[in-house]
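There are structures below to look over.
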Structure I
Amino acid sequence: METRENILSRRSIRNYLSEPVSKEDLQEILEAGTWAPSALNLQPWYFVAIQSKEELAKMSEIMERVADRLEPSLKARFANAPAVVDETTTFIRNLGGAPVYILAFQLKPDYENNADMINLSIGAALENILLAAHDKGLATCWLTAPVETLIGDELRDMFAPGKGSLVALVTLGYPAKEAKAPRRKEGRFTII
């Protein structure tokens, strides 16, 4: 797939088929993340791919609490759109039935450098993961809900002891349905 087409056609998918992702595809997708640019070449990321039924079940229990904690703020933000609240909390609770979850952590518990620089580097790695997955016909959705609800430390202690903060969670699998592109907002860049 051409790079521009890959970028423009990738969508956040919230419903997945139960079909497993091959080990080879998962390794290639994670490796693509490690080839991202990073500030000072620190490569400050650490990824944990969860695909075993037991670990997915643990994540489901945790994500139930995440949804409960986020629901009040979602109701306030989308007061005129209760369907959005229901869709969002349902997705957070079951993560769309994705067969793989990727947790992205900071590699170390602390860095001398600016945390924003570290998280921006991890963000670049995550975008590589999203695009590599899409190129293989797989779907993803990038979530920060566990970080927003302060459950990231619990996930780190469970899945990546000794590593740094959780930055994001990505669902991964074959899409159960297509998603439409949200309209792009105007005025997001200038050429001088």
Structure II
Amino acid sequence: MTLSQSHPYLSPEDYLEAEKSSFIKHEYIQGQIYGMSGASDAHVTMTTNLIALLRNHIRGSGCRLYATDMKARIESLNIFYYPDIMISCDQRDTKFEYFKRYPCLIVEVLSPSTEAFDRGDKFSDYQELETLQEYVLVSQSRQRVDCFRRNSEGRWVLYSYRGNQELQLASVNFSCSLADIYEDVSLGQAFNPTSG
């Protein structure tokens, strides 16, 4: 993510309008826009594998899956992010065409250049979403998935899955093997520090 110098400050409305015709995606953090780089083969493959698994699972449930091109709006912080995968089961989200405000699940596939931000500030920002129940981070360097789940007291608890364990996502009552997520992914190739 790199800061765009073309606009010193944009209102949320101007950002949303500009993003409709932009050739590249930008995330929006309190008036500043940040260009997003392309993703590696491993990143795209893992994202696509999860999309296929989750979409088949939630079909007919009333929940909707959004991938890569739909923004999550964190209104209290004046932020828009593009999660790799987001699921909303909240009917209030049907009225928003270009962003969603009430997701229950967000998944980010980690890249070497974004991992610290995804685990740190971005996770902190996502915690402002009142309906978010799980935040999932998928590693590109090893077969590992970290799921942060909000418990009944509002605290975030880490559940780590490794090797051939079954990933459990309580927010959408879903499980799958990690092998299914990493199908067709060469972890040696995914760990290349120059990949996105």
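Readers should treat all values here as calculations from the given coordinates under stated rules, not as data from a laboratory. From a predicted model like this one, the values you see are computed outputs, not experimental measurements. Cβ atoms are built from the backbone, for glycine too; each structure is taken alone.
For the reader, a short list of remarks on this structure follows.
- When helix-only ellipticity at 222 nm (-39500 (n - 2.57) for each DSSP H run of 4 or more, over all residues; to 500) is computed for each of I, II, the one that comes out at -15000 is I.
- Which entry (I, II) yields the derived value 16.9, 45 for Rg and Dmax of the Cα atoms in Å, for residues 18-113 alone: I
- Computed 1.3 for distance in nm of label points 7 Å out along Cα→Cβ at positions 10 and 138 - originating structure among I, II: I
- Entry that produces 16.1 once mean count of other Cβ atoms within 10 Å over residues 66-73 is calculated, selected from I, II: I
- Sorting I, II by distance in nm of label points 7 Å out along Cα→Cβ at positions 50 and 178 from high to low puts I first, with the largest value.
- At a computed 2.0 (distance in nm of label points 7 Å out along Cα→Cβ at positions 26 and 106), which of I, II: II
- Label whose coordinates, when relative contact order in percent (Cα under 8 Å, 6 or more apart) is calculated, return 36 (choices I, II): I
- Calculated for structures I, II, FRET efficiency 1/(1 + (r/R0)^6) of positions 42 and 90 (r between Cβ atoms, R0 = 41 Å, to 0.05) is largest in II.
- Of the structures I, II, the one that 24.1 was derived from, the read-out being mean count of other Cβ atoms within 10 Å over residues 98-105: I
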